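The structures come next, written out as structure tokens.
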Structure P
Amino acid sequence: MRSPSPRNSNPILWIACGVASFLLVISVARAATDVDSTYRYAWNDLIGWMDFYINDTVKVNSQFLKGYASSSVEDISLDCATTSGGNICSQSNYQVTNDGIGNLSGYAWNDQYGWISFDCHNNNGCGTSNYQVLIDADNGMFSGYAWNDVAGWISFNCANNSEYTSNSCLVSNYRLQASWVATSAIATLDSSTFDTGVSGGVQINSVLWQGTQPSETQVRFQFATSNSSSGPWTYVGSDGTSNTYYATSPGVSKRVDYTLHSGKRYFRYRVILVSNRMQTTSPTVNEVIINWSP
């Protein structure tokens with residue numbers, strides 16, 4: 001590949017100060033490519049099929065695409081760092097980007113035909129044609145068109161063509177699909193152990209927190225109680241399992257199930273911070289208030 005040109009009862013109050021918002025992303029082992037082995041193609045009338053699976057290099061995440069597809073005119077490179085010829089970013093720094101919810105932009109490159117634009121905003125051409133390649137944030141399915149000045153439109157889903165040919169997917173049921181879906185980043189913080197000083201134990205009544213909660217984010221709580229300061233500590237939510245939680249907005253008290261945390265002297269909490277799906281913002285917890293009674 002050659003290099004492209006550049007481009008209130010008896011309460012106990014405790015405070016968790018400075019619990020800054022943060023994001024934790026956990027990597028999961030998987031195959032080299034994110035592309036589905038069946039739904040793996042894009043189409044262009046001049047180039048023909050473009051196979052995004054066969055090279056086992058194409059990866060999709062919430063920020064960008066990388067790797068390269070195979071075609072009759074050799075590679076369709078999605079970024080300068082992972083071309084078949086290695087990293088060429090010092091010569092031309094290009095990439096197809098993802099805004100975190102599946103709206104793609106930027107450029108890919110092909111040695112014969114040059115730049116492939118994934119969004120009309122790349123070259124201020126939206127007044128002429130309002131095109132863009134999209135990924136469904138819930139299932140990883142691509143749709144829409146990319147554009148190349150020589151080859152023309154590149155379709156990522158047969159359903160794109162329904163405006164021209166009815167039931168076009170009956171003619172050829174092609175599309176591109178990746179395992180990536182938009183998902184919130186989640187971080188957890190466990191408190192220290194709190195001693196109510198009541199030997200017979202107490203009832204945890206409610207939780208209230210203060211802080212900020214941007215749109216599409218969440219703050220969740222789970223509780224663990226014990227009659228020993230050393231536990232054991234099992235954090236549970238509203239149904240008594242680790243699969244549920246208590247969620248509320250800042251300044252709004254949330255009742256805790258009375259049957260789950262009664263008659264125990266010691267308790268801990270777990271706060272779970274959930275970002276928005278774009279992973280660009282998360283809540284901040286400055287104060288936590290637990291209401292309990294003997």
Structure Q
Amino acid sequence: MEKLEKFIEKLYNDHTAEICHMPCKTDSNRFVNEVIQLLFPLDVPRNMDEYMLRFRDSELQFRKLLIPLKSLLKDEPRDILDSFYHALPGIYEKLRMDAESIYKFDPAAASVQEVVHAYPGFYAITVYRISHQLVKQKVPVLPRVISEYAHGRTGIDINPAAKIGDNFFIDHGTGVVIGETTDIGENVKIYQGVTLGALTVEKSLAATKRHPTLEDNVIIYAGSTVLGGKTVIGRDSVIGGNVWLTGSVPPNSVVYHKSEIKIRSGKNFPEPLNFVI
């Protein structure tokens with residue numbers, strides 16, 4: 001028991017200083033969902049007073065999340081709150097354009113409302129735009145906590161520091177990875193399994209541009225990987241499925257992976273494919 005008590009004491013001492021600078025995950029998740037419900041409510045408030053109360057509740061939740069971060073903040077909590085809520089109209093307009101873009105280009109979408117309330121790609125984009133605003137305001141830790149919450153819910157991993165333009169479209173989305181220094185232009189479409197990553201993971205390069213740039217109107221189809229901070233995909237280019245790219249391509253390019261598929265009769269195939277996983 002003495003050893004266990006010493007271990008518990010060590011855990012307490014090790015983590016007391018660390019945890020005091022971490023926002024609660026449960027409260028962080030609740031906060032981001034409350035903001036989403038303010039922008040796109042499933043149940044419309046009965047009157048303006050009720051709507052205002054919902055905003056006040058989310059402000060209180062935000063203030064609570066900033067308390068453990070206070071010593072790390074560049075600005076006063078009150079100023080951060082004001083800046084964030086003043087930015088919400090712009091975030092809302094961007095999200096409306098994202099939803100319209102998804103509805104326009106996805107034949108399976110029955111309405112913009114369906115996109116807003118049911119599409120994982122739109123949910124991930126929404127959380128990204130909220131967390132990116134916090135990054136711009138230099139709020140530590142919290143943007144990553146809520147972006148990882150969206151990652152867990154959708155399978156879409158968007159670093160909140162990435163730069164993404166208007167009318168962004170993620171279709172299906174499972175397995176999409178967008179790195180920290182990625183720069184995405186307007187009217188870009190990305191399908192499931194796409195990785196926009198770095199060529200190297202050396203810690204010494206953390207402050208450099210490590211992830212690719214996608215110019216306006218680029219389409220990247222499922223399973224493709226684009227790597228490197230110097231890699232630029234020129235505007236109006238199409239990257240086909242399962243492509244591996246580590247270099248730039250000029251505007252109006254079409255890049256595709258050519259594979260050979262052979263079909264043989266099982267009766268005349270001497271070595272059956274027996275895979276055990």
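Values quoted throughout were computed directly from the atomic coordinates according to the rules given, and no laboratory measurement underlies them. Note that the structure is predicted; figures quoted are calculated from it, not measured. Cβ atoms are built from the backbone, for glycine too; each structure is taken alone.
Please compute distance in nm of label points 7 Å out along Cα→Cβ at positions 84 and 100 for structures P, Q and give me the label with the greatest value. Don't skip to the end; give the middle numbers.
Numbers: P: 3.5; Q: 2.8.
Checked P, Q; max of distance in nm of label points 7 Å out along Cα→Cβ at positions 84 and 100 sits with P.
Of the structures P, Q, report the one carrying the highest value of distance in nm of label points 7 Å out along Cα→Cβ at positions 180 and 212. Provide the component values of the computation, followed by the final result.
Numbers: P: 2.7; Q: 2.0.
Answer by largest value of distance in nm of label points 7 Å out along Cα→Cβ at positions 180 and 212: P.
helix-only ellipticity at 222 nm (-39500 (n - 2.57) for each DSSP H run of 4 or more, over all residues; to 500) computed as -14500: which structure among P, Q? Walk me through the intermediate numbers first.
Values: P: 0; Q: -14500.
Structure Q accounts for this read-out.
Match the computed value 0.95 of Rg/Rh (Cα atoms, Kirkwood Rh), for residues 52-115 alone to one of the structures P, Q, and report its label. Present the calculation step by step, with values, prior to reporting the outcome.
Details: P: 0.95; Q: 1.18.
The read-out was computed on structure P.
Kindly point out which one of P, Q the value 0.60 was derived from, the read-out being FRET efficiency 1/(1 + (r/R0)^6) of positions 196 and 220 (r between Cβ atoms, R0 = 25 Å, to 0.05). Walk me through the intermediate numbers first.
Working: P: 0.60; Q: 1.00.
Answer by label: P.
One of P, Q was used to calculate volume of the Cα convex hull per residue in Å³, giving 177; which? It would help to have the intermediate numbers written out before the result.
Working: P: 177; Q: 230.
It traces back to P.
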